[in-house]
Structure 1
Amino acid sequence: MKIQTVNYRTAQGWTAPLDAGLDSPQTLVLAFAAPEFAAHTRPFDDLAAAFPQAVLTGCSTSGEIAGTQVHDGSVSVAVVRLDHTALRRAYTAVGDAADSFAAGQRLAQQLAGPGLCAVFVLSDGLGVNGTPLVAALTQGLPAGVAITGGLAGDGSRFERTWVLDGPRPQSGHICAVGFYGDRLRVGHGSDGGWSDFGPERRITRAEGNVLYELDGKPALDLYKTYLGDRAAGLPGTALLFPLAVRRDGPGQDTLVRTILAVDEERRSLTFAGDMPQGGLARLMRANTDKLIGSAGRAARMAAGEPGSLEDGQPVLVVGVSCVGRRLVLGERTDEEVETVVDSAPACASLVGFYSYGEISPAVPGGVSELHNQTMTVTVFSEA
């Protein structure tokens, strides 16, 4: 396994020449890019020319992670040539959020095959309901296949997101990469660090990822009451106050949900994942130290037991963190990714992005789910 990480900026170009010697059918090229590169595709053309045999994928972001830094207006790239692992790319368009489960089924059908051990998914961040997408992938793939990834971002604008179809940015699409073989080692971790506040309220009316009522009252009205003066900045300011959601009953896991859109006419809120009718929801707020600490816990969870990787062994670390965390952390955002690097295996190369949703099991060996407001970390290495 060999890795090159590079960055691109329009004014400066590439930080290093692209290593075309890494090109092969077993090469993965990940490109996490600022949204404006949808109209300026030069870096994607360069990648396609340098690595014509490789699997090229990527998406728009709310910030590009490159090592210990977070950038805007750039493309953060990892080129990974695997020695013992085959790759397969799956791709589908998604008509609207209601098509999300069927889209996951289509991807699972394309990926199914002997030796499948892991899947990395990048999805449009606005027109897809991540909950049924991940559920369909989980149901359609063999047990034990690690599914991680994230939903594309668009800063805090919520206007347009895209994923790469080869070198071409496309909205309303989902791309997944399957990894095949018995030599790949994949670790994953996810942690949030948010705190609940206020009363827990009943979800009295919801359809899929659209929330209409809490405790019988219009959800948007109630949410605006909590936000106060910040309500004028919706949906962007909602990133500062996500909802903790759980189904009613003992032993139900709590998931965090972020608002993607508001509907003033219907007084509703659209989230990145399902809002279970009859379930319970509570507002959340953040402490910056807890957010930074949670990123380190996610990285340590993904890395596994100390000494499980040989010294000097190449390791790719992909971090996907929520745009809401970036807004809360502000000038301390770099500390979050620094903590991931400090907690990752030695010789690790870190790339990633700030997203509208994160895909990972909540615990090692668990079932993959859509998360919001978390840092998720995936560690790839070969034995």
Structure 2
Amino acid sequence: MNAAEAAKQLTDGYDLSSNVLTLQLGEFILTLRSNSDALVDRLKIYFAHALGSGSAHCEVIAIESHTPDLGVDFIDWKREPGKTGRKDAYVDLADGRLVLKVRTGMTFLQSDAHCIAVGPCLENDNQVINFINAQYMNWLQQNGALICHASGLVMNGRCLGMAGFSGGGKSTLMLKMLEDDRFGYLTNDRLFLNETPWGKVQATGIPKLPRINPGTIVHNDRLRPMLSDKRIAELLAMPKEDLWHLEEKYDVDVEEVYGKGKIIPTAPLAAFLVLNWRRDGSAPCKVEPVNLTERPELLKAIMKSPGPFYQYADGRFLKDDEPLDPAPYLKTLSETLIVEATGKVDFDAAAHQCLDVMEGAQ
């Protein structure tokens, strides 16, 4: 089976609506078409801050349907260290790749000529959003950007990157800092870095809203209206350790919660924070400069695999056993102020110290 044959099987018998979503993401323009007006309308609301027009670099097709059966045997994609359970599976075609989301049955075709999502799209609209963003992330990386597992905030036109080890609380800290009107939102979980001809590093985010767990919501007064009083009481009655690890995702509409104009797509990088604190720590939280060449273990919090949708500019696809190379990260961040948060988890203290970092960063 080649990509054209797979595309025909996935889309045959479905009529696409004239309702089209067009996104302007920097210099990259993407359109989405679907057989579901409800899906397109929902995505127009989600991507309201990134709507645009013009000739598209990429067209995504999303088919609302049952889970398709293509008669192929999918192979599990190896998960990153520390991650458990089945999530993605794939089949490589002669000129493309099929990706199956194991838990939902959503099926995707990625190739030079086809970007197609098929399955219960409305029920799993976040996976369609991720697929749209995957096309932008491919374009960014094919144009020299380095992917980081990090959040990004902007103050005075400059970005603070924020990475942390799994479950480290970077989303909670980011939303805490957004309470300060001096900060804008750049990205929640994927940050892209480009070295520029003038010697600076440019940080770029993707149009994805912060996706958070209840443990973040219940301790933030501005976010609490996202849950009922009953649900908040249930959550606060849980053991703290169970609440910290509870996976129950909610999207935060940044401009609705924090105000219009809070979302900033790109900014020069001023500093990069790595959260290396401990929930069971007793020492006060400290945010202090570190040298990445002397502390290479911190790179594990920053580096990120592009994942199963990543297609190189020459058409090849990323393999799940390709090791991450620290050298590009060390090179790109060599002139950037890197700071590490240690001691006990203390969001107030970290927010104050990060403000000092940004005010003092050159």
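Values in this text are rule-based calculations from the coordinates and carry no lab data. Because the structure is a prediction, the values reported are computed rather than measured. Cβ atoms are built from the backbone, for glycine too; each structure is taken alone.
Laid out as a table, the results:
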{"quantity": "Structures 1, 2, by relative contact order in percent (Cα under 8 Å, 6 or more apart): label with the highest value", "calculated": "1"}
{"quantity": "Comparison of 1, 2 - label where distance in nm of label points 7 Å out along Cα→Cβ at positions 160 and 240 is highest", "calculated": "1"}
{"quantity": "Structures 1, 2, by percent of Cα pairs over 30 Å apart: label with the highest value", "calculated": "2"}
{"quantity": "Which entry (1, 2) yields the derived value 5.7 for distance in nm of label points 7 Å out along Cα→Cβ at positions 16 and 248", "calculated": "1"}
{"quantity": "Highest-scoring label, criterion being distance in nm of label points 7 Å out along Cα→Cβ at positions 80 and 224, among 1, 2", "calculated": "1"}
{"quantity": "FRET efficiency 1/(1 + (r/R0)^6) of positions 24 and 168 (r between Cβ atoms, R0 = 35 Å, to 0.05) derived as 0.95 - corresponding label from 1, 2", "calculated": "1"}
{"quantity": "Origin of the value 17.8, where mean count of other Cβ atoms within 10 Å over residues 232-239 was derived from one of 1, 2", "calculated": "1"}
